[in-house]
Structure P
Amino acid sequence: MWTYEKKLQYPVKIKCPNPAIAKIIITQYGGPDGELGASMRYLSQRYTMPYKQAIGVLNDVGTEELAHLEMVSAIVHQLTRNMTMEQIKASGFDTYFVDHTAGIYPIAASGMPFTATVFASKGDAITDLVEDMAAEQKARTTYDNILRLVDDPDVRDPIKFLREREIVHFQRFGEALRVVQDNLNSKNFYAFNPEFDRPKCK
């Protein structure tokens, strides 16, 4: 059970609409390395993870990714609130606008809609946790790229926060991977799947 606190994890207060920036930041909502895929990845993987500490990390980080999804939504909404038709046309936001107006829709900056193929749940503890570490690094790189493209300090501030959390999550998944490896035969931990190759009920 979760308790929802009705405030953003980190404040988002953007003064000036800028649909051109919104068009690139939307990728962290529904893009290949975005927050929607991250939350689904971790909250799906937790069910077959064999060790409670690793389950806890997946649950904690997956839940936090939902908070990040909310932050990215707030950023995109504030960047597209009160925008003019001239801004929409000049920014190239018209291709998004024609289908979604200013609604939040899970899509990559390239225009590709969200697909479940962007997240993995393999059912193997080591495979999944290594995937999770890579996912956090890819998200961090995407935030780095956004920071290279965006000058507005009101946008940069929450993006920097989100980038920092990707680094923390990478570390947490590294710790969870160590828990899994420590619970396996250290000379043989790639020889079997601890989520599947265990004694079966008779």
Structure Q
Amino acid sequence: MTKKIELRSEETKRSILAASSKLFTEKGFSAVSIREIAKQAGCSHTTIYIYFKDKEALLHAISMPLLEELKQKFQHILNHLEQPSEAKLYEISIEFIHFCLIHQSMYKILFQTQTTRVDEKEPESNLNKLRNELFELLMQSLQKSLGLKTESEELLEYTRIYYYTLQGIVTTYSFSNEPLNQIMKRLNTTFESAFEVLLLGFKQKLNIGVD
């Protein structure tokens, strides 16, 4: 009997998360109410509060497992792959684009909902802390590619510019009907050229020798 109750409880929780993800994607986080989520999930709104404190807790439960997965991939590229710094930066960039386009319907939920500044040291929410950790890993990779000091003002500025470029690429193809593998194969050299041009520009601005 206990096993059946546990299974039913997990099924209810999954239904709530699926309903939340669907509604947040379709209507936006702010426009969705707990009662709407409950109706979509086929339960009462009071049932939701058994599993989740509030709507923000639902956002966290949907987003954090996926972003943790991306963080682990970034860390693996930075710490374990035997490649030059610029090659690692390229791998991280492609990983980010690939990840966002795989989860294109959830892109705004994962990266643009209830966000804080990327340079905020102690965000209140664990979700924004994780988002900022991803940004910091990108910044570490760029720092090694440019040979900048960690505390330099240019590093934060250039990482923001680099991140805007990645976001722009993702937004361009978020609603494409073209299969993801085909996009990545067709535009691989274009993406590579874009990252190369950015690095060249940064280096020239820093008066770093460019061959």
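Only the coordinates and a few stated rules stand behind these numbers; no lab work does. Because the structure is predicted, anything quoted here is derived from the model rather than measured. Cβ atoms are built from the backbone, for glycine too; each structure is taken alone.
When FRET efficiency 1/(1 + (r/R0)^6) of positions 15 and 183 (r between Cβ atoms, R0 = 41 Å, to 0.05) is computed for each of P, Q, the one that comes out at 0.80 is Q. Starting from the value 2.5: which structure in P, Q was distance in nm of label points 7 Å out along Cα→Cβ at positions 79 and 151 calculated from? That value comes from structure Q. Tell me which of P, Q gives 1.88 when you compute Cα Rg over 2.2 N^0.38 Å, for residues 39-86 alone. Traced to structure Q. Quick one: semi-axes √(5λ) of the Cα gyration tensor in Å, for residues 63-142 alone came out at 21, 15, 10 when computed from one of P, Q, so which one is it? Only structure Q yields this read-out.
Among P, Q, considering only distance in nm of label points 7 Å out along Cα→Cβ at positions 127 and 159, which has the greatest calculated value?
Details: P: 3.5; Q: 2.2.
Result for distance in nm of label points 7 Å out along Cα→Cβ at positions 127 and 159 over P, Q: largest is P.
If relative contact order in percent (Cα under 8 Å, 6 or more apart) comes out at 18 when worked out from the coordinates, which of P, Q was used? Answer for the origin of the read-out: Q. Each of the structures P, Q was assessed by distance in nm of label points 7 Å out along Cα→Cβ at positions 55 and 95; the largest value belongs to P. If volume of the Cα convex hull per residue in Å³ comes out at 153 when worked out from the coordinates, which of P, Q was used? Only one of P, Q returns 153 for volume of the Cα convex hull per residue in Å³, namely Q. helix-only ellipticity at 222 nm (-39500 (n - 2.57) for each DSSP H run of 4 or more, over all residues; to 500) computed as -19500: which structure among P, Q? Among P, Q, the structure yielding -19500 for helix-only ellipticity at 222 nm (-39500 (n - 2.57) for each DSSP H run of 4 or more, over all residues; to 500) is P.
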